[in-house]
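Just so it is clear, none of the values below were taken in a lab; they were calculated from the coordinates. Quick caveat: nothing in here was measured; it's all calculated off a predicted structure. Cβ atoms are built from the backbone, for glycine too; each structure is taken alone.
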Structure 1
Amino acid sequence: MNYNIRGENIEVTNAIREYVEKKIGKLERYFDTTPTSDVNVNLSVHNDGQRIEVTIPMTDLLLRAEVGHADLYAATDLVVDKLERQIRKYKQRLIVKLDRQEHQNTFC
């Protein structure tokens with residue numbers, strides 16, 4: 001995956017960049033082959049806290065999540081949790097769809 005990390009009102013340091021890439025890189029374990037898509041990460045700081053937005057466009061799926069939190073590292077953990085839930089939900093839908101197709105083919 002190619003990471004595009006940018007910050008609004010915040011400098012993206014090497015530590016932040018490495019942490020975000022490490023955490024989002026864990027999503028690769030949900031796929032058989034490593035996705036070649038771009039990962040767009042937008043970090044922003046406002047008066048009340050920090051926000052992270054992650055968008056991963058894929059061929060059949062668009063993964064997108066955003067989280068606001070006082071701590072940027074905690075926000076990164078939470079956004080990865082959201083993306084994992086989206087991936088699991090999508091894969092479960094695929095399994096159900098394939099089971100239905102298989103079930104219909106056996107009775108036709």
Structure 2
Amino acid sequence: MHDGDNPCLTCGACCACYRVSFYWAETDAATVMGVPADLTEKLNAFRVVMRGTNRPDPRCVALEGEVGVRVRCAIYDRRPQPCRDLPFSGSQGVREEKCDKARAAWGLPVLKT
């Protein structure tokens with residue numbers, strides 16, 4: 001995780017807002033140090049989802065803590081590509097719509113750029 005005042009350490013909204021689906025070969029069933037396969041569910045012949053995220057009220061099984069207060073990803077170094085690809089809003093000087101929407105869904109303020 002980022003050093004300093006990383007808002008992701010107190011947020012976790014995206015982990016409890018979106019379905020996280022990815023190619024099955026990202027799991028440790030196919031790749032050393034991949035996403036733990038026991039934390040996933042089959043979506044179709046080629047894709048899996050993080051357990052807990054393929055439902056109306058998603059929450060990733062790897063998310064620990066209370067959203068908006070203090071959280072951490074239990075598999076941060078082994079997280080799937082969709083998680084790696086979603087920066088928090090303002091982290092690169094630009095708004096990230098998915099981050100903003102997830103935070104709003106949890107009643108959290110938009111991060112400043």
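Here are a few things to note about the model shown:
- Read-out mean count of other Cβ atoms within 10 Å over residues 13-20, computed value 13.5, structure in 1, 2: 1
- Computed over structures 1, 2, relative contact order in percent (Cα under 8 Å, 6 or more apart) reaches its largest value in 2.
- Answer label among 1, 2 for the case where mean count of other Cβ atoms within 10 Å over residues 37-44, calculated from the coordinates, equals 17.9: 1
- Which entry (1, 2) yields the derived value -15500 for helix-only ellipticity at 222 nm (-39500 (n - 2.57) for each DSSP H run of 4 or more, over all residues; to 500): 1
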